[in-house]
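Since every read-out is calculated from the coordinates, none of them should be taken as a lab result. Just so you know, these numbers come straight off a predicted model, no measurement behind them. Cβ atoms are built from the backbone, for glycine too; each structure is taken alone.
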Structure P
């Protein structure tokens, strides 16, 4: 048995075991604290809401563990089970050159991946979310979203794959540098266009121009220098009762987006605090920081991939009988999560630090009471657990737990 086979199988076992163990820890910890509201929230969160959040978290955990086992099973089928080898042999018979074969291989894989993920997605939407009163989408809208997402992915992915293959054949051993540069530019263009081209394919975005929240927001926008025309409301209520807000884009296409469900649940001052938090992300250039970090990681990934795909042992060690750029690229995509999972805690910790900083910015322009009130409302109405397992949160949470965020906001001294 090749050493790389032993390495991959061993890491896959560890990767699977840790994910299942963390998920079980989360469920056990939430269940153990189900019947007692944390002391910091006892006056603002009812026991009924707390128990609903616990039950929702436990239900999602069950789906999470099924998804882990299912994804690892599928990965085994793609590699040692001969799935990738069979698919490449099939598409190669239809293709007249390497570029076409590679494009068909990746499209075929994406289609199979989408279909295999569909049962769990359907169950999560129409069973779990419906049971807890969050789902508002219809089967028709669900199908439409999946179809549009598929067409967008293919429409963007096919030209990118073709260019990468072209660079591979044209630029020799340094193809990966050119491919990295192209992919980076394409990602930047995609992030810039997303708010104004892609997102509107799924939802309607209306500029914030009136209402009680707008009157409060105008003062905040003037103080922070954020353009009033860059605040939008999204019709999230068409699909879900869950509430959220986010900052997206950069340059002329930057914007803050509020779910309409969120504005229904917050007071104008609380909504203004959330707006200040999102403006904090813009002021701190968080999007650009994330882009810079992603660019560096992508370069490292391309360098490793370029080395792997020329190693004669790489594909055989994973049970793959096919040869060529297409199978090698797809194999790297398939196995990457197993090798990069170790970086999850680092990425999550950085993300939480970014959120802490945005909270600190928010309380400079609004109040800790309004920001914490908004946060409590979001957790309550989204059935977010207030008692997560600390280790699970350290690995997966991109936002700090509610108690930590509120404590941090109340200890920040506005400058």
Structure Q
């Protein structure tokens, strides 16, 4: 494990710079597709490191750069991705690096992802003689906003020129302790679909309901019945979530309205369950509405697909993480219902999305993602950077590197 020990030592040396980058990014958050300052910061850092073929303005604010290995070998290309956008949240942390942008905050760790990938770039630039092929660095806009930045970057051609053979990404997790890495093959995050159900009834006086077709009653029946999709239609060994998250109907206390609307989200891990949920939702909503004298229109919108890791690539990252943090600190990840648009990269190329613990109760870093008091134990950066560098060396490494890893 000589290489990993050396990597950890080098990460320790550059860790203050990674933390400084993260704090600048945290102070200057930008929303999706508005990351102009962030993209320029990234461009300048890549240029100062000597990274080649730096391209900007991809999918509005995306940035890529290329590191060319000098060792003899297969010449494959691996893509490493970090997301850059913040969230529309007012920060409540009392820290020196608190957001200076009113109403915007890095509350999901993307500032850490960007800073870590810049650290990875620095170490890989110094180790070009240890791998063949290329490392494509990709800094993505707008993971948080609906639609996301991954798909338009792919459509812009980031998986070609040179052709990308494998993709890797990581996410900091505040509910996992610092010093741990979490990985699994197969599904790791769910798809994210949204629905709106508009119910047409017949309004009237609240004191004379017999003369109406009450859309609120229809909506309540539909909302309850939608839960049978999970309890009675889905294999109980599989995971599906159907959540009604909002209902809008009426304005007065004595008036039954003409219409009501339900909205919510559906999370699944397989295409079959995704299709099942959409089909049954339409059947349930329209059937119940018709049986009660009204009608229902269902608008089902598919968002990010499931994030599904390649088994072999997950094993590769697992082995790399063991070299960095030790076997006792690498854990099999339980799939999570939040979605992630790295899924689009994994639909196109084999790869793995892994999780790096950044929580620390002793430091008060216990708040969940998307909370105004979310923060990161910055000690986590050393483990995320070292694991990613080791993964690249193991995937692209020369024969010499492979023998020194053992």
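The value 15.8 for mean count of other Cβ atoms within 10 Å over residues 64-71 was derived from one model only; which of P, Q is it?
Values: P: 15.8; Q: 20.1.
The structure behind it is P.
Which structure, out of P, Q, was distance in nm of label points 7 Å out along Cα→Cβ at positions 256 and 336 calculated from, if the result is 3.3? Can you show the working numbers first?
Details: P: 3.3; Q: 4.5.
Answer for the origin of the read-out: P.
Can you say which of P, Q returns 1.14 when Rg/Rh (Cα atoms, Kirkwood Rh), for residues 200-271 alone is computed?
Working: P: 0.95; Q: 1.14.
Answer by label: Q.
Could you figure out which one of P, Q the value 9.9 for mean projected area of the Cα convex hull in nm², for residues 16-127 alone was computed from? Numbers along the way, then the final one.
Values: P: 9.9; Q: 7.4.
Answer by label: P.
Identify which of structures P, Q gives the largest calculated value of FRET efficiency 1/(1 + (r/R0)^6) of positions 40 and 280 (r between Cβ atoms, R0 = 41 Å, to 0.05). Working shown, then result.
Numbers: P: 0.95; Q: 0.30.
Once FRET efficiency 1/(1 + (r/R0)^6) of positions 40 and 280 (r between Cβ atoms, R0 = 41 Å, to 0.05) is worked out for each structure, P has the highest.
Given a value of -22500 for helix-only ellipticity at 222 nm (-39500 (n - 2.57) for each DSSP H run of 4 or more, over all residues; to 500), calculated from one of P, Q, which structure does it belong to? Please report the intermediate quantities before stating the final value.
Values: P: -22500; Q: -11000.
This value belongs to structure P.
For structures P, Q, calculate distance in nm of label points 7 Å out along Cα→Cβ at positions 160 and 392 and state which one comes out highest. Before the final figure, lay out each step's value.
Numbers: P: 3.2; Q: 2.5.
When distance in nm of label points 7 Å out along Cα→Cβ at positions 160 and 392 is computed for each of P, Q, structure P gives the biggest number.
Here Rg/Rh (Cα atoms, Kirkwood Rh) was calculated and came to 1.06; which of the structures P, Q was it taken from? Could you put the intermediate results ahead of the total?
Values: P: 0.98; Q: 1.06.
This figure was derived from Q.
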